[in-house]
1. Comparing structures P, Q by distance in nm of label points 7 Å out along Cα→Cβ at positions 232 and 512, which one has the largest value?
2. As an exercise: helix-only ellipticity at 222 nm (-39500 (n - 2.57) for each DSSP H run of 4 or more, over all residues; to 500), calculated from one structure in P, Q, equals -20000. Which structure is it?
3. In terms of mean count of other Cβ atoms within 10 Å over residues 256-263, which of structures P, Q is highest?
4. Among the shown structures P, Q, from which was the value 23.3 of mean projected area of the Cα convex hull in nm², for residues 160-535 alone calculated?
5. As an exercise: P(r) over Cα pairs in 10 Å bins from 0, in percent, calculated from one structure in P, Q, equals 3, 14, 23, 25, 18, 10, 5, 2, 0. Which structure is it?
6. Ranked on relative contact order in percent (Cα under 8 Å, 6 or more apart), which label among P, Q comes first with the largest value?
Structure P
Amino acid sequence: MLRSVILILSLFIAASQAMAKSQQIPLEYFNHLPAVEQPSISPDGKHIAVILNQAEFTQVAIVDYDNHSNVQVILQLGADKYRIDELDWANDERILVTVSQPYKIENYRLRTTHLYSASIDGKDVFELRQRASKGQSKLDFYFASPELLSLLQDDSEHVLVTINDRRDNNYSSVFKVNVTNGEFEKYLPNGNRIVNWGVTPKGGVLLAIGVDKDPDTDISYIYTRKDSTADWQLVKTRESYKTETFSPQLYDPVTNTIIVLSDHIEDESKPRKTALWKYDIKQNKFVELLGEAPDGYDVTGTITRLEGNERNIIGFTYNDGFVQRKYFNNTSDLLSQQIAQLFSKKGLTATLWDWDRAKNHYIVATVSDTKPVKFYLFDKQNKKLNPWYGQYPRLNKVQLTRVQPFYFEARDGMKLNGYLTLPENVKNPPVVLFPHGGPFARDSQYFNPFVQMFASRGYAVLQVNFRGSTGFGNDYETAGYLQWGKKMQTDLIDALDWVAEKKLANTESACIVGASYGGYAALVAGYQTPKRFKCIASIAGIADLTSQIDQWKRLGYRNYVTNAVSTDIKEQKQLSPVEHADKFKAPVLLIHGKADTRVSFYQSEAMFDALEKADKEVTFELFDFGTHHLNDSENLRRTMILLDAFLADNLG
């Protein structure tokens, strides 16, 4: 097993070195899960835990930091049903593995979470789960799935997990768990309908976020307390879509302040965007703007540093195509800046991915628009920087296509942006319009295996951050509210018209391919602009907006529907592609997974039936264990094969 893992990785590298630029890149270079994922260094710096994706199996392996050839597989799962979501070091000798799997309760398709504790030699692996109580139902089993909350800094034998405990009305309760013998102990009950906790490195639970007793509202309550013996105090109440955002990042009991991500502004003449603020609890107001991103970008996260038993925020991140890091004090993280500058000379964005307790051993991650993620190991004490494994090893020496940002105006004058990838040495290439999912998400400039696969086949790839996309300030995002199938859709067509106007590609020969919301947008194009596209591909896309909205309401997302989608039944039907199958002209490819918990496969099934009834050309591929995100090796492989052939048949 160990030799086979190394051999496969070696063959990947050898094949990439032999690749000639003039050859078409083989599909198998793209259509697999990343070879390595989530590498993590043990606290003592001696080992690396990593997820390996090999053929149809997903494995957890332990690698010696100083001897990369010593690889020990400690856990292996069949990828068709199970997904390894996270790796965390409990201590120097044990790794925690979070696994999820499909789970069905009546008509609901969900995922259960399972937490395993494994010794680094693989000889002692067991699940951390409370014993089932008498009369436990399937719903009780689902709620009893533990989620890791905190690795206790001063206690290597225990961790904190949350469980939606039946005794606390199935809201989040905190348990202390022994990672060696699996014993559970109630650590903190839940009396305020808490759904999220904030914990200090020592295990002090001093911050909590609760929800309203009315499940049809989207009101949250932020609580703090000075120490573990104090009573909880209500600090802030907010309601989605109606009040300014308030996302606590760190509570400081000494100053009684919270560092928070919020779209709060003090000057109404300035555009509203997410920034990093300090909020004073006693004064009940924002007292200091700690950091904001340049131009119109939102702050997307915080940079934290753990010193002893204290966690501090030392900077923030934003995304201008690539994730950028801004430090409050430029001298606070010189190593990170030095590493970034070193790789920037090679056109790569580099970040410190992980490090050990002593901060001597580091994992560095590099990436660009044309280079997949590759990891390096940096020994600070010996000043050694060595290449490790990459996520797509066979592409290491392959020349991929540049992803270029572009800017355009929509028909109503709104300024929008996106990315255009033009294949090398192809004159007037056909276009693949590739809208992102979400829809409240965004495309970035990073390497994307689908984008590069399309480009390698000679297609121009058009990605559009249509209105509703996130990261560009409130006006950009909120302009997409209630615009499903309307302005968010015409933004895609306006981007295609911009490409035509600039004569950058052949928009008369175009296909639209999307997943999730992008799949919905592809199907909407099928009936709203049927003459613009020669083919349509929807992966896990919504076809019947009315039934999807009904599902969201049952799951408690009524506020999202009301404020961001649509509440008008007549409009919902009008914006549902399944109601307009007769208008389609182009061939349609539908791909969906039965284990999709976000968008039911019934959506694609209904679209297929409607198109067949209307005597339209349609193909439907249904994966038995497919999830919403194509994170199964065989399903991903099959999807790319189908797309490659579908595009060749219709754009070739």
Structure Q
Amino acid sequence: MAMTTVFILLLATFGSAREYTDVEASSFPALFHLDDYERCLAKEDGVYCLGTFDLTPAQLPHTTYDLMKAYSDESYRHFNRTRIHRGYCLSERCSSATLAHFNTTLDLGDSPEQLFERCTNFYMQAENFHASIKSVDYCRTHSDIIEASERPPTSAELIFKNVVYALIIANIVGTIYDNISGDNLNKSKLLSAFSIPANWRRLTFIREGGDPRQAALVPMEGIRVMALGFTTYAHANVIHFMFHIKNPEYLEKLTQRLDGIYLSDGTSLIQAFVMMTCFLTGYNLLIYSQKQELGLYMLPLCIMKRLIRITPVHLLIVGFGATWWLNTRDGPLVSTTIGLESEACTTKFWSHVFLVNNIVDSDKYCVVPTWFLPVNMHMYILACAFTLLLWRRRCFAVRLYLVLFFASCLLNGFVAYMKDYRSMIYLATPEQIRRIFRDSSSFTEFYLSSWGALPACFIGLILAHIQFALNERKIKLSDYKWFVYLHYTTFPVLFVWALTGVYAREHSSSLFNAVYIAFDRPMFCIIMCVCLMGAFHIDGPIRKFYSWRGWRTMARMSLTVMMLHWCVDMTIANRSVAYGTSAIDMVVDWCATNLITYVIAVPITVLVEIPMQRFIEALIF
């Protein structure tokens, strides 16, 4: 019944919009075009330019332009077709020999940029359009490519390379030392921290038995891996918007389809990761409180342990992004995609060190998923502080968290109302996705903010106290039939809830939009909590599936996979020509990204994450 209602809503939402025929869309100038980049710049006189142009009618009336304008005005579902994107080999496309075939010549102007505009305008005149330059990303010559290839490594690149060499040498030395030392209890913890066999065992070790309170949480590992899989799939789709596609109509339709609506709700899934982090933080501290009294004096230690856990991999990948990432691929769009992020990694490196990269220049992305780390870290600190303060008064703590949960939801709604922030379903237009929401204050100021994740933090803490209380009282939720039924319905309800965002696109009321923003992601987290509680307590097919041993090893690499997959996906998607896309192409890219990411994540986890964590802990503690 719920799904039927959603389909009716979708029909009502999009039924009033005009549907353009393929014949009408085919009459528009191509939105994207790329000449052969490598072939162009392989020639000594090669000149290649990439830029964006605005189209206006060369003569009036212009029926096609009027149609393009009406098409582009529906920006919630269409690209701006009056603005085209071109990568031209000027040395071939507008050479004297080529233009002689058209019985014409062009004034070369004083710069390649001027020739670029005149060249593009010449070809657009054939369709009765005038092209004026909006922006030029670059103009490159053959000599620029030769100079770039002969450029010596920068100091940052040398530092990164030496760090990698040092890590490799440390692992070799540590492995040899650990094998020689054997079971000697007095062997150096600093050196043995880099033992490859020992760290491999830590990655693949599956603990059987142990504390039943911890064993009950095993399904969460599988749920985290599955949620991460949905995240990487969403990014595999988003990345196709960033490149020059032959059939942009497919991407436009994607934003209106059910799967596209799910993709636009991806930030809710990220909030679920925050909620799970805060749950585990509160829950583990409450268990620890039965062995030792807690106090706020432990907060620096908790923060230090968390930093030791995430910093090595985080800075390694950001360092790679700032240095060698740009050299992994060559093509016309590398500088406008990987290059932009690489530049941000360089200029914002210090903000990543201090985990404030979602606050400082939030519209400049360095490896896009890294915005999650500061949000997660800030909420982790908050969860630690509250638990360490209120662990003795758990009933009061739950009531306080409930008040703070609703207060933070209302705060988010109030700020959204005052700042006129929009929900993701409204923001997820083709042009905004293409820019990864860089131009949207709603995304960079709210969806990437730490304060926007406060409701998820308090939900996680409430769940931690509920699970701890159930363990103390030896209550099994599987004994309650109503909860069993609720558990098995919440997984499909998660997908249905994501579709409710379709309301926001039809309601322009600022008040409605603010209320929706306030409770959309928190409600998703609440439903997710019910799913988790059921997986913890009900020994059914869902628990068995998510308790598979393989999930646990994959879950230990979650941090590396979350940070690394974007680099891999961007490198895969960066082709030298405009290419067609489809659901199959996106799935293939997603599968390739996951396979390559997990293959690379294994050595990074074994050679960097685990040994650095052990080394720093041995050094400090």
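1. When distance in nm of label points 7 Å out along Cα→Cβ at positions 232 and 512 is computed for each of P, Q, structure P gives the biggest number.
2. So the calculation was done on Q.
3. The structure with the largest value is P.
4. Going through each structure in turn, the value belongs to P.
5. Considering all the candidates, the number was obtained from Q.
6. Q
No lab work stands behind these numbers, since they all come straight from the coordinates. Note that the coordinates shown come from a computational prediction; the quantities given were computed from them, not determined experimentally. Cβ atoms are built from the backbone, for glycine too; each structure is taken alone.
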